Structure I
Amino acid sequence: MNTESKVVLGVLAGIVAGALAGVLFAPAKGSETRKKLIGKGNAYVDGLKNKFSDLTETVLDKLESAENTGTELLEKVSTKTDEAKNAVRNLASSEKNHQNSQTNQNRV
């Protein structure tokens with residue numbers, strides 16, 4: 001778990017603890033206190049769901065970006081490899097032609 005996630009969880013835990021303490025120490029009936037606790041709990045659960053959704057979206061965006069970068073690099077490497085193969089073939093062909101012309105000159 002990275003530092004950012006730990007901070008978010010710590011802040012949320014602090015908020016929950018503060019809200020719980022506030023509700024428990026407020027002068028109200030037990031049924032009202034329970035309703036408030038349930039309402040606050042639901043609100044915090046929704047908040048956590050939103051944070052998790054945001055985190056998931058961010059991670060997926062970064063993964064997609066990394067995939068695109070990897071694909072681009074692979075294409076560049078493939079292009080450079082093809083260029084190198086062609087250069088070697090051209091050089092080999094040129095050398096072969098040069099040797100053939102030397103052989104032909106020696107025969108004459």
Structure II
Amino acid sequence: MRAWALTLGGWGATTRTVIESEGQEVTGVVIRLQDTGQITGTVVSPVDGSPAASAQLRLFRVVHLPELFDAVTADADGRFSFDLLPLGDYFVRALDPRTGRLGRTP
């Protein structure tokens with residue numbers, strides 16, 4: 001049995017139940033959806049602290065080795081958000097395409 005929460009970005013969960021005879025009903029099945037979190041921030045210039053508008057950001061999830069998990073573009077104020085993330089370890093890399101400067105979270 002699977003359940004998907006489309007309003008939560010499609011996150012889902014599975015559970016197992018057994019029906020052993022004709023007409024048997026299984027009730028009270030509880031499926032707990034996966035916990036999620038969010039990473040938000042702002043990309044700024046190291047020169048004067050001004051926002052890095054349209055910076056390109058890559059989110060990497062670290063399981064055994066880092067894997068690219070998602071990508072977004074910062075808004076005009078340098079703000080970005082990665083939403084509905086499964087719990088885990090992540091780091092973010094940023095590129096300001098106007099200056100070529102790179103940055104990343106620790």
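Readers should treat all values here as calculations from the given coordinates under stated rules, not as data from a laboratory. Worth saying up front: this structure is predicted, and the values here are computed from it rather than measured. Cβ atoms are built from the backbone, for glycine too; each structure is taken alone.
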helix-only ellipticity at 222 nm (-39500 (n - 2.57) for each DSSP H run of 4 or more, over all residues; to 500) derived as 0 - corresponding label from I, II:
II
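Here FRET efficiency 1/(1 + (r/R0)^6) of positions 46 and 94 (r between Cβ atoms, R0 = 41 Å, to 0.05) was calculated and came to 0.05; which of the structures I, II was it taken from?
It traces back to I.
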When distance in nm of label points 7 Å out along Cα→Cβ at positions 30 and 78 is calculated for each of the structures I, II, which structure yields the highest value?
I
Taking 10.0 as the value of mean count of other Cβ atoms within 10 Å over residues 70-77 derived from one of the structures shown (I, II), identify that structure.
I
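Here semi-axes √(5λ) of the Cα gyration tensor in Å has been calculated and equals 42, 13, 9, so which of I, II was it run on?
Going through each structure in turn, the value belongs to II.
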